[in-house]
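Each in structure tokens, the structures are laid out below.
None of the figures in this text is laboratory data; all of them are computed from the coordinates on show. Source: prediction; values computed, not measured. Cβ atoms are built from the backbone, for glycine too; each structure is taken alone.
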Structure 1
Amino acid sequence: MKIVLASTYVPFIKGGGRFIVDWLEQKLLEYGHEVETFFLPFTDHPEKLLGQIAAFRLMDLSEAGDRLVAFRPPAYVLRHPHKILWFIHHIRAFYDLWGTEYAPPLTPARDALRQAITGIDNATLGEARTIFTNSRRVSDRLAEFNGVASTPLYPPILEPEQFVAGDYGDEIVVLNRVEPHKRQLLMVEAMTHVKTPVRLRLCGRSTWPVYAQMLRDAIAAGGLGGRVTFEDRWISEADKAAALKNALAIAYTPFDEDGIGYPCEEAAYARKAVIATTDSGAVLEFVTDGRNGLVVEPQPAAIAEAMDRLYLDRVLARRYGETNFARLGELNIDWSHVVDAIAA
């Protein structure tokens, strides 16, 4: 089968939105399909949104391949008679983040833009033959905001065999992009409340220098330089595997995350527990408090208590880590399942 994969990207920014496409391409090829992949540059600046969406809509891919699989918005406005979506999020500032601290202030102009975008989405989402999402959370948002039914299809990581279990040391590792809604600052603040010698390692590239500096300032102000490491750089898969191998656990505490998060899967293969928060969105589809990790309130003291608990009980940390690995099978997170669904 000839399959076209189409998505959007922000130039020079790598992350889950790129990986899901690149990794699916590789797996489709392995399973004998022909694949053509393209990314379109996209920015969510309000004054440029509608022009970009109109340009995408003008692209008619009806003669290109047996089916089109679209991912990141607004790739789903592309035209094809057999369009499938692996929908990973809305333009969130106009949907679930509307009116929150993670979106710009409300104005009449922004409200008008929001109405235009939701109207376009309602029309073009309805053209899809099938809509998959990366989590139940995103499926719920599609139903709530657009009245569209969809099926969760959890995206696996590409080479899980490189993530292996080692010892359970003294370090909580955070592996994701350094952004305000990922809330690394919350982890740094938690370190001012811990009562054990537990350590924290923040790993990830920051796209917002102001936030990265806030982290550095908080580390310095708390006198945490000897116990908190901040690696503000692109972290390779090999670097991730090395950081996880002898970690005590990971922390993944984003605000209302779209997907369960590759960090959770990486931790599962390395048999590490996950510390999450009660408002972490789809992360809670993977992490259950007291089973494969600890889910606490998004408060520094509560997170610190969870970190101390795992530090003081390595048997518990190991047990949660082993259960975390089993979670992958329970949720059918596997490439053969994904390829079968996309090519059905």
Structure 2
Amino acid sequence: MAHSFLEQEILEQPEVLDRLLREQWTEAKRIAQSIRRRNPRFVMIAARGSSDNAARYGQYLFGIANGLPVALATPSLFTLYSAAPCLEQSLVVGISQSGQSPDIVTVVEEGRHQGALTVAITNSPDSPLASAAEYVLWLNAGEERSIAATKTYTASLLALAMLSTALREDLTRYRAIETVPESVSQALALRSTVMLAAQRYCYANACIVISRGYNYATAFEIALKLKELAYMLAEPYSSADFQHGPVALIERGFPVIGIVPEGQVREELVDFINRLKQQEAELIIVSACEEALALAQMRLPLPEGLPEWLSPLVAVVPGQLLSMGITVSKGLDPDHPRGLRKVTRTR
């Protein structure tokens, strides 16, 4: 039984992802056909908050799987400075659960004005963002009543993965992507364990979240959840960037959350986390790799065999549960973080 809207929405994610796969594959394929026809030179993604973390995933996904350079938009160029860059021969993607933020809408409108192919990824098909774009991938996640985004975040990741897969036309990737809802269900089996173990960190006020590659986005999203829900100063880093100075923060008992997927970055991350263990960091490890989990004080195991390019859709789930658990252990309201609203309109 869910005790908050946040918990309910975390638990809804397998159903939401399964519905998105069933209902939006045809549209993803239609958009992919248009992308192939227009043959854009690069992708520009505009987003804020959790949607911006989904955009980071898109940078790796379209770059690696589709050979497309990807830039994250700087919306103030379009709004405050009236200095929009050239978007001709580009694909402009706006990601927003509400589709309401004027700055994201403005980027997509300008892209369309310049002749770019424009796509909105949103949970609100009647929103200004959806109206501004030529194509819409509707997340259809249902109303998200908790202020912190969970199901719309993973749905945005899946929408990007569907679009990339449809563009690549790779049967193996089609089959892999269809396993995601079940993998998320398996990750949710950790709920009781994580909620209990999270009490250990109820007095923590700072931590580092580390990964690399596709899961650089996961580090940012877990850090955001810890900030907005548990009011922790959680800072996300690439393991490579962290070694260029911030590693000096590590001392005995300093909490570090590491996301270690199977794939290209596994060996490098395990080696680096082993170094942090030698510095006596408090390690919370999200991984399917036993070698990585063995280094941790708190182990958050993932289902084995998931391709690295899909791992962010599952690896974020233990982070959502951990953030919720710490929030509850601190006696805070998980549905209404202070100072936040569900729809944030920035310019």
Structure 3
Amino acid sequence: MAALNHRPQTIVRAARTGEGAAIAVLWRELWDAHERWGGYPGSRDPRVYGHLAARLEEDARMRAGNPTLGRHVHLVAEHDGKLCGQVEGWLDHQGSESSTPQSCDVRSLIVSAGVRRAGVGRELLSALAVAARRRHGDSVLAAEVLEPNPAHVFYARVGYVPVAYSARIAVTAGAHAAGDPCAAALTARRAVPADALALACLESTLAARRRAAGDTRFERPRAIDATLVAAIAAHLAAEGAAHDPATLVAVDATGVVRGSASFATHALEPPFLPARRALLGRVALDPASAVLPLFAPMAARACQLALADGASHLEITDLSAPPTDLYRAALAVGASPWSRIVLRHA
């Protein structure tokens, strides 16, 4: 009778030494799924996952039963005594205002196919929220979900709401943006320290747009004063000496800065296959101007930079929701829907 009444139990905890190989199997399942959804491909080389298992073993040894190490949280789930899921969280705090909640980026959430309707994913996210609150109190959890990923339904069911969107463009399609007649009156270039005041004003519009969308990970619009402008100018001066990252600006025929965006590339790490990832984000536009003529030259310039750095695609992040003008502008220059950021307060 006891056996008939047995209910499988889910336990969420820190990883233990001896579990590295089993967790690496979960990673392989996750990367295979991402590739099916159109994400960056992962390796199929057993040696890569062997190295990953060894790294996970060392990580578990260093944590000694504590899921949080520095800013990184790693949790695993066992269901009915078997390891069946994991999630990572990266803790961060955007800006300098104490009223801005800590953000916890939800990454690498995977539950084995056989137990995906047993509530394991919900338990992992709940435990991650508890870990985030212990670290900083007021926190928000944010996950990036690829558009073809069926997990959209799951995240909505557990209370996550979309606050930002991304699109992706093949960098060779940048010629479309560059040749758009709407962009003829504007050009894009790297920002210089003399652009600091204009960028401070544009950043305020970006902050307002994020807050209006419910994205509380970032600060509210800041008062524009000499200290803020000087800080932006100093940042641009340091940025000008480096290849990447870069702040891009859209400039009209009279030389006035009307839009800005950030550009960066980085190498994807194993178990991804070797590749460069390019991102265009923090898009801020003069609200008195039409969106596409401002956005198109910056997208074209970012595609050129991405191609020069060996990236095959450019992700355009931090977009407002469809069908807003900014989202439509991304599609108009050749991009396709890529992902969305969903958020929930812990």
Which of 1, 2, 3 yields 4.2 [distance in nm of label points 7 Å out along Cα→Cβ at positions 98 and 314, calculated]
3
Say we calculate distance in nm of label points 7 Å out along Cα→Cβ at positions 58 and 122 for every structure; which of 1, 2, 3 gives the highest result?
3
Work out the source of 4.5 here, i.e. which of 1, 2, 3 gives that when distance in nm of label points 7 Å out along Cα→Cβ at positions 106 and 162 is computed.
1
